[in-house]
Each structure stands twice: as C-alpha cells, then as structure tokens.
Structure I
Amino acid sequence: MTLIKAGITSGCIVFALIAAYQAYLNPSVAVQAGVLIVMLIVIPVLVIFGSKDLLKRGEMAALWLLIFVFAGYGVLKAGGLI
C-alpha cells in the first residue's frame, strides 16, 4: 500500500471513529453519523481496490456534486429561503 492510500485509509478511520463518538454523545445526529461512517468506509475501499479510471470518474462526480450543492445553497440563500 502506498503512503497516499495509507493516509486516506487512516484518515477515514479516524473520522469514522469521531463520527461514531459524536453519535454516542448526541443521539439526534445518529443518522447523519451513520451515513458519514458508511461513506468513510466506502472511500478507502474504492481507493485500495478501484481502478484509476473508476477513481477519476468518482472524483469528478464528487466534485460536480459539491459544486451543484454549493451553487444551490447560494441560490437559496440569495432568495431568502434559508
């Protein structure tokens, strides 16, 4: 395993543990923490076992999703709905 893959994996493990601890402390965020933990488990699996093409497509999809979410938030905030 390369250093980058090990760093991504260890970072995801740390953040998953933090999310689980937060869900334990505050049960009202248990669903969000569960979704985050699932995503943090999927990311290292894709990095370790995925092909380069699959990773590139996944990165681009995640990037565009974040751009659209940010733009949508900006439109809703500008329109006074948030």
Structure II
Amino acid sequence: MDWEQYAAHAGMQGLMYIIVDLVCITIAWFVVQEIRLDAFMKRPRAVYTKVLQIMVAVILGHQFARFILDYWQWSNLLQGLVE
C-alpha cells in the first residue's frame, strides 16, 4: 500500500467516524428530549437546561458512537481468524 492509498483510506475512515458520531449524537438528542426535566430542575425552560440537554446528548451520543465504531473495528480484526 503506497502513501496515497493510505492517506485516502485514513481520510475515508475519518469521514465515516465523523458521520457515525454526528448520527449518534442526533439520536441521543431526540432521546434526551423525552426526559422530563421539570422533575429535576427548578426552571426547566431556562437556557442552562437546554445547555445541559446538549451536553448530555453529546456525551451519550459520542459514547454510543464509540461503542459502534469499536465493535466494527473489532469485528474486522476477527476476520483474520477465519481466513
């Protein structure tokens, strides 16, 4: 594998990681929207509540994406066992 093929492969892998991360954060955002924050917050309509929702969605979405990408990478490594 020459340098250009390696760079193209790394670029495509990086793009895939970004897309998976953003999709998972979006899914987490919709899930976090369903949590009733009025039971936990004094002012559930305040700006800091939305900031908290965004932070929780990013953290959960990124962790979920990390799980998916790690699982994908590990399953690719297992292909060497069956060949």
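A short reminder: the numbers here are calculations on the coordinates, not readings from a lab. Quick caveat, the model's predicted, so the values are computed rather than measured. Cβ atoms are built from the backbone, for glycine too; each structure is taken alone.
Data overview
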{"read-out": "Among I, II, which structure scores highest (criterion: distance in nm of label points 7 Å out along Cα→Cβ at positions 12 and 52)", "value": "II"}
{"read-out": "For 27, 22, 9 (semi-axes √(5λ) of the Cα gyration tensor in Å, calculated) the corresponding structure among I, II", "value": "I"}
{"read-out": "Which entry (I, II) yields the derived value 1.44 for Cα Rg over 2.2 N^0.38 Å, for residues 20-67 alone", "value": "I"}
{"read-out": "If distance in nm of label points 7 Å out along Cα→Cβ at positions 36 and 60 is computed and equals 3.0, the structure in I, II", "value": "I"}
{"read-out": "At a computed 38 (relative contact order in percent (Cα under 8 Å, 6 or more apart)), which of I, II", "value": "II"}
